[in-house]
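Heads up, there are several structures right after this.
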Structure 1
Amino acid sequence: MELGCEVKICERLGTFEHFYDTSEVEGVETKHYLANAFVVEPLQPVDAVDDQHSELRVFEPPFEGLHPYVQRYIDRIIWE
């Protein structure tokens, strides 16, 4: 429930790898994780601001200035 509400899963986009040059874990220099991405429809108001997320943004075309990992999700939606 990362969005802070119940959702209807409309489509599974797949699994994406994320690599970062920093880590929050002491003694660990880099970070690698797998993200499972979905297209969802919120079933109630969204409240995603929490200790992991400082803001919620809605993206509409044209998609400019997105983080490269976010752009990969958008590309998967648009081109598949």
Structure 2
Amino acid sequence: MQTADQTLDEILTLAAAHFKVPREKLSPDADFFKELGIDSLQTLDLLTRLENHFRVELPDYELQGVTDFRTLAGKIQARL
């Protein structure tokens, strides 16, 4: 089983690649809407990719209010 830090690192790497943003520009505690310059529809696309990558299902009610990568990684880690 992977650690929370490994999960967070994978999320940051996948988000950077998907949205063509330098990986080092992304901060674990920053708001991913601002860091990636994305809207809610693009966020859903990212979440779908993450669910497929980690083979988990993230219920919408668990993701309400989640805006930073670290919290998102915690939600995913809890389902691994």
Structure 3
Amino acid sequence: MKIFQVEKPLVATNRIEGMKHKHLQVVRDGKTKMVAVDSVGASPGDWVLCVGSSAAREAAGSKEYPSDLTIVGIIDNWSEE
């Protein structure tokens, strides 16, 4: 798992069928920005736990889901060091 901070939602209305209506978030790890599937309802500014690879697909709902980063938890108390 990795720690990221949610920057903002990402709206992509034109998607492949397999993505359905999953929420997407722009997250950052330092200066690197990535897009993550939001399986927990995170908000901008939240610090979150993310999983990648096959764990990301399963956390998003299916082994066939096209995700390589999924938010699986919101951290209650965290300060960036």
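Only the coordinates and a few stated rules stand behind these numbers; no lab work does. What you see is a predicted model; the values in this text were computed from it and never measured. Cβ atoms are built from the backbone, for glycine too; each structure is taken alone.
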Structure from which -4500 was derived, helix-only ellipticity at 222 nm (-39500 (n - 2.57) for each DSSP H run of 4 or more, over all residues; to 500), options 1, 2, 3: 1
Origin of the value 2.0, where distance in nm of label points 7 Å out along Cα→Cβ at positions 22 and 38 was derived from one of 1, 2, 3: 2
